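Taken together, the values in this text are just the output of simple stated rules run on the coordinates, not laboratory data. Note that the structure is a prediction, hence the values are computed from the model and not measured. Cβ atoms are built from the backbone, for glycine too; each structure is taken alone.
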Structure P
Amino acid sequence: MGAALKTIEPCARGMRFAAAARSTGKLPAGDISDAPNPLRDYFETNKEGPGIFKWVHYFEIYHRHLKKFVGTDVHIMEIGVYSGGSLQMWRQYFGDKCQVFGVDIEAACKVYEADRIKVLIGDQGDRTFWASVRKAVPLLDVLIDDGSHHPQQQIASLEEMLPHLNPGGVYICEDTHGVPNYFTSYVGGIANQTNGMRPSRFESAIDSIHIYPCVSVIEKRQTERVISSEMHGTQWAWQPKP
């Protein structure tokens, strides 16, 4: 608990800096990217049929982290089926080799099952449900949480399913709205644990953690990371302590 309390003041300081920068414009935004994005294109042309409800800036984030899986034998899960449209979007984006799993609390969402699309019914905050999912579903490559949007349920889902991602897998949690946001703070705590001077298997397994506006992304490493410090050369301004 003592270590956690030490993170409160710098967290609050960072929030004050961001709030001040927002009000003064000291961090001007860059130009909006117009790079090709097949997910955004699919969304823009989806005028009929099962609905897709997404914040538009998510598509850049999706494509940045998920394009490496396109055309591969990828297993993807999306929590939150809603009107079923995004399940078809993922199926189209990743290609014929992919297997899509949807999770929703509403049994009516089973109607959106199709070729290589399976819908599981359960409560994402129920850890016993996730235990049954891990038995029924092979290791995943991608998990997207667009479910309840409640931080405690988002945390339960991550804790239960992050270990069920393959090496190289990507975990995305959307709709972390609000300042402060409890889930984003939780992810900050995870990130803090990757900075240890004595690397653990956890640090070796996590490749990177990304915080975007209203989205958090955790990427697992494809291969185990070796964290070491080396000295090369013969001339030094001072000799570092061992």
Structure Q
Amino acid sequence: MKIRAVIFDWAGTTVDRGSLAPVRTLERMFAEAGVPILEEEARRDMGIAKRDHITAILGIARVREEWAKKLGREVQPADVDVLYQRFIPMQFECLKQYSKVIDGTPEITATLRTRGIKIGSTTGYTRAMLDVLVEEAARQGYSPDCSFTPGEAGGGRPHPFMIYAAAIKMQVYPMKAIVKVGDTVSDIEEGLNAGTWTVGVSGTGNCSRQVLQDAGADFVIDSVAELMSVIDKVESA
């Protein structure tokens, strides 16, 4: 099968090695709310839309127990709204700080283009947040052909809608002519639900090789710099 497009994730895959911007923002936000969270709790559901991510953290038993202990009441739906409104400015404060393009990203995208392969991207960020990264990444040599956020596609990961939107924008089909690349379980689920090939990135983001394999990734690589070996395998199969 000739690969016609690759759809990359952003934080932890092509920019922000270690996916630190969302992790540090979530840690700070919950700490200021009086309920500090562990880094592993911040990372557990990484990749989904940020409001949904906050909801997921509040659903963790330990966090709910600490919330009730510190605030004297159970978590309420309105708490998600309050936390999300606090999260937005905090995230903007640190996005540029954590916008460095990961080594190998400009080179691999240039190589893909010499093969006639289009480049899309999806994220859990809002459009305003992603625009910051798009601008900063362009200065460093990485500019995908298109990018989509959950709000622009009718829903975030693990739904496949952002991938569908990117496929339409790039005019690419069938879905097996597309490779989805990301560093989280939700990235892999997004690709699987869309019917694309899925490649997990274990060395620059959130999840270990084993976790990504267990999520169903077709391939797992350490960084996007290794992607061409996967493309070659798929095209020669």
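With helix-only ellipticity at 222 nm (-39500 (n - 2.57) for each DSSP H run of 4 or more, over all residues; to 500) derived from the coordinates and found to be -15000, which of P, Q does the value describe?
Numbers: P: -10500; Q: -15000.
Derived from the structure labelled Q.
Calculating Kirkwood radius over Cα pairs in Å for structures P, Q picks out P as the one with the greatest value.
Assuming 2.5 is distance in nm of label points 7 Å out along Cα→Cβ at positions 50 and 210 as calculated from a single structure, say which of P, Q it is. Walk me through the intermediate numbers first.
Details: P: 2.5; Q: 3.3.
Structure P accounts for this read-out.
Out of P, Q, which structure matches 27 when relative contact order in percent (Cα under 8 Å, 6 or more apart) is calculated? Going through each structure in turn, the value belongs to Q.
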